[in-house]
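The structures come next, written out as structure tokens.
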Structure P
Amino acid sequence: MKKSIKLFSSLIVLVMLFGTLAGCSMTKDAKPQAIADGKQISTNDLKSNINKPDWIVVDTRINDAFNGWKLDGVKRGGHIKGATDFAANWLNVEAEDKDKKLAEILKVKGITPEKKIVLYDANGKDAKEVVTYLTKNGFANLYTYDVKQWADNSSLAMESYPNYQMLVPASWVADLIAGKKPETYSGNSFKLFEVSWGEEKNSYVKGHLPGAVHIDTDEEESPPLWSLNSDEELIKFAENNGITLDTTVVLEGEDPMAAYRVAAILKYLGVKDVRILNGGFNSWIREGYTVETTSNAKVAVADFGTKVPLNKGYIIGIDQAKEILADKSNSILVDTRSRDEYIGKITGYKDLKFKGRPAGSVWGHAGSDPNHLEDYRNIDNTMRNGSEILAMWKEQGITPDKRLSFMCGSGWRAAEVMLYADTMGVKSISMYANGWYEWSANPNNPVEIGEPKN
């Protein structure tokens with residue numbers, strides 16, 4: 001009887017001990033056990049593992065939050081230092097060969113099945129969506145985290161682009177239209193514009209921001225070389241659209257490239273507050289905001305506020321481009337055309353017969369053709385991760401410590417790339433606006449064709 005009691009008592013002790021161990025919190029050296037649907041990880045465990053090579057931290061929020069905006073109630077904007085990005089909304093983008101493209105994105109970012117992957121958000125939804133997607137594709141070591149906890153602790157490092165405010169989220173524009181005072185907005189008068197080539201019927205009347213006015217890119221450039229108009233004409237262009245130096249200007253378009261072109265011009269003229277809807281008009285549609293299809297008339301102003309551009313070095317001419325090419329140790333003319341255009345395999349344009357590149361220019365990546373810029377954009381057309389842009393440049397010998405001037409065919413792609421560089425805080429930048437159209441028009445300008453020799 002005593003043996004039975006003793007054995008029973010021992011079993012009770014073992015059960016109690018097992019229960020105590022099972023309920024214990026994770027010790028300092030213990031590793032969290034991931035489960036298929038993503039186990040929550042604590043801030044302390046994230047801190048202790050964030051710099052390990054077999055761990056990777058991923059921001060699953062929309063691109064704007066990664067860039068620097070305080071969205072979904074976070075105390076500090078931007079991303080956890082060292083994190084990469086894979087936004088949940090990318091999973092819902094309509095794109096050709098989307099599964100293949102998403103797989104390539106994961107590979108480029110180093111998000112691979114053998115790693116332990118921490119997926120964070122601020123709304124309790126984005127990380128779960130990405131967990132579901134990754135689980136279906138064979139990933140198992142998945143953890144989730146609420147970035148608000150990290151942002152609440154000022155001792156924990158976060159990163160934002162120095163000029164993140166230039167690229168605005170759809171929610172920021174919605175607040176502006178509603179009469180609110182969104183983050184970084186000073187409260188002065190504002191104007192909204194849809195920017196595209198041609199008449200309103202081409203894209204504007206199909207849908208635009210409520211209250212937006214159409215800008216036809218022909219208003220600021222002229223054939224046959226599609227060169228920028230004179231400084232006097234560009235100032236008149238601003239006045240015709242009701243823009244002054246103190247106007248907050250918000251630009252959007254179905255393809256954001258045209259909006260970046262106008263943004264570069266307005267910054268060159270000296271407009272103090274120029275914003276671009278990050279990802280273009282599709283970002284507005286994605287968030288489910290009201291779309292307007294009626295036409296809004298331009299309301300001109302009599303005085304822009306200056307007779308000469310105030311940011312003269314932002315856009316340069318051919319003589320300055322030649323100076324940059326001559327200053328090989330300190331400056332680079334960055335060609336943001338497709339590789340086939342750069343090596344002279346194609347001209348890229350139906351109305352342009354000359355192939356090649358300015359001798360001495362360096363290829364800075366771009367896209368598949370003159371109408372695309374995949375190397376600089378995410379799958380939803382938002383700005384690509386700045387660290388990846390810098391790494392892409394570094395492969396070509398392009399470093400942000402040098403004076404960088406961006407060119408393309410006539411300045412559309414170059415403008416977008418320059419604005420991204422500006423957003424990232426790259427200091428010495430400019431755009432050679434008239435690009436290959438102007439350079440190739442004069443047979444005396446030195447040209448190279450083929451792969452670079454060094």
Structure Q
Amino acid sequence: MHTMTDSVPGDDLARVIGSARRLGVEVNESEASEWLAAIDVARAEADVEFDGRSGVYGHRVTMLDFDPADLAYFRRVADIVGFEDEPGVETALALSGSAAQSRVQTYPGDCDYFERINIRAETRALAEKRFAEVFRAKALSTLGSATYKLTEVKFGSYPFDVVHNRRPQAKGSAISWAPSEIEDGKIRVETAGGETFDISWDSCAEHPGWCKLDWIVADPIRGDVANASNMLDVTWEAPDGSIVALDGFIDSYFQEVYLEAESLPVFSKIAGHVSPDALDAYVEALEGEVHKYIAKEPRNYGKAAKRMYNIFRYSGAYAEAAYIRELFDEPTAALYQIHAVVRALDEAAQPGSGISVESVTAKLDETIVAVVDLIDGEEETEIVRILLELREAVASGGDEDRSDYVEGVRQRLLNLVNSFFYDKLSGMPEIRDYMEGLA
């Protein structure tokens with residue numbers, strides 16, 4: 001783990017500016033200086049901060065990075081992805097990832113949410129059954145409309161090695177449910193011996209594992225099309241007040257901004273059961289992800305940078321964190337967003353989607369303009385050509401398989417993002433040494 005240091009804000013700022021100048025990264029010196037001073041104070045104060053004006057709350061360090069300017073948009077999407085409180089079911093919905101760091105990540109990728117769902121029940125078995133019902137009902141109620149489309153749900157884990165939808169799946173890995181399978185309430189799998197059998201939704205209740213929903217969302221007010229997800233942390237509250245995570249681990253709250261003041265009592269109740277070693281475990285888990293993204297194929301230095309930013313700001317390496325903040329504001333970082341948008345647009349344009357053709361083509365036009373502004377030469381020509389082909393197919397209503405050229409443009413964009421982040425991250429000696437140690 002990157003150990004905390006007694007850093008001096010003035011020295012940190014000098015290191016950030018020095019590295020940035022060598023690599024041609026533009027630095028807002030006054031903003032960087034203010035952030036370095038503010039994070040030093042935030043680390044010394046109480047964990048959770050409540051913003052009375054906007055009604056949002058979260059860890060003080062995370063709140064430094066949240067910009068309430070887009071709060072109305074995030075709450076509109078929250079109306080789609082969030083769960084409702086019901087008798088015996090309490091919820092607390094938050095933004096996570098780049099959506100919660102909107103002051104830092106000018107060009108966010110997906111629109112990620114995180115939700116705590118606390119089930120009050122007499123027994124754990126009843127809580128598991130209740131959650132399975134609530135989870136499926138939520139998925140079925142948000143299958144699709146003119147502004148969104150459910151694409152996938154994660155619930156349960158495979159009891160042994162199987163083949164599902166012609167893809168091998170290892171024992172214990174998360175089960176991905178397509179909308180049609182959720183409607184059926186079961187998936188069909190095949191064993192290594194060629195036997196077929198069904199896994200029912202209800203049978204996954206005892207071991208829910210990684211619970212997550214994914215949508216494509218079109219916002220008519222902002223004219224935006226994006227991937228939206230909601231990752232769930234589900235707990236059972238017993239009659240004696242004890243709280244247990246159904247997946248065995250209550251998640252920490254170091255990267256979430258909670259959207260509704262009314263959920264603060266639920267959050268506080270659950271957060272009180274988070275392990276005292278949660279911060280160390282959080283940083284350790286992030287370091288494992290950084291290792292995966294920089295040492296294994298396919299490499300993704302954009303995702304590694306996002307995780308290193310969290311590692312550094314929570315472990316006292318403020319100069320390194322402040323430097324990565326500046327990278328997120330560079331125009332080339334917008335390619336990371338475009339990489340995510342292309343996938344969302346392809347999903348939104350598939351047959352059966354209720355999202356309008358006009359919404360998709362308008363976002364494609366915006367994406368093409370962004371590529372022209374950001375890229376030159378052969379890469380620009382090729383990426384724009386593929387995006388124009390995608391636009392033509394969408395506008396004409398063609399339903400041919402576009403997966404190859406959609407994946408082609410995403411890979412080209414990812415290669416450019418990787419080159420940018422690798423060069424800039426390696427340019428700061430402390431970050432270069434840190435990556436070499438993990439890799």
Item to check | Origin of the value 0.60, where FRET efficiency 1/(1 + (r/R0)^6) of positions 292 and 332 (r between Cβ atoms, R0 = 25 Å, to 0.05) was derived from one of P, Q | outcome: Q
Item to check | For 97 (volume of the Cα convex hull per residue in Å³, for residues 172-283 alone, calculated) the corresponding structure among P, Q | outcome: P
Next on the checklist: One of P, Q was used to compute semi-axes √(5λ) of the Cα gyration tensor in Å, for residues 308-371 alone, and the result was 23, 15, 11. Which label is that?
Outcome noted: P
Item to check | Source structure (of P, Q) for helix-only ellipticity at 222 nm (-39500 (n - 2.57) for each DSSP H run of 4 or more, over all residues; to 500), computed value -9000 | outcome: P
Checklist entry - When percent of Cα pairs over 39 Å apart is calculated for each of the structures P, Q, which structure yields the highest value? => result P
Item to check | Value 20, calculated as relative contact order in percent (Cα under 8 Å, 6 or more apart), assigned to which of P, Q | outcome: Q
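Values quoted throughout were computed directly from the atomic coordinates according to the rules given, and no laboratory measurement underlies them. Quick caveat, the model's predicted, so the values are computed rather than measured. Cβ atoms are built from the backbone, for glycine too; each structure is taken alone.
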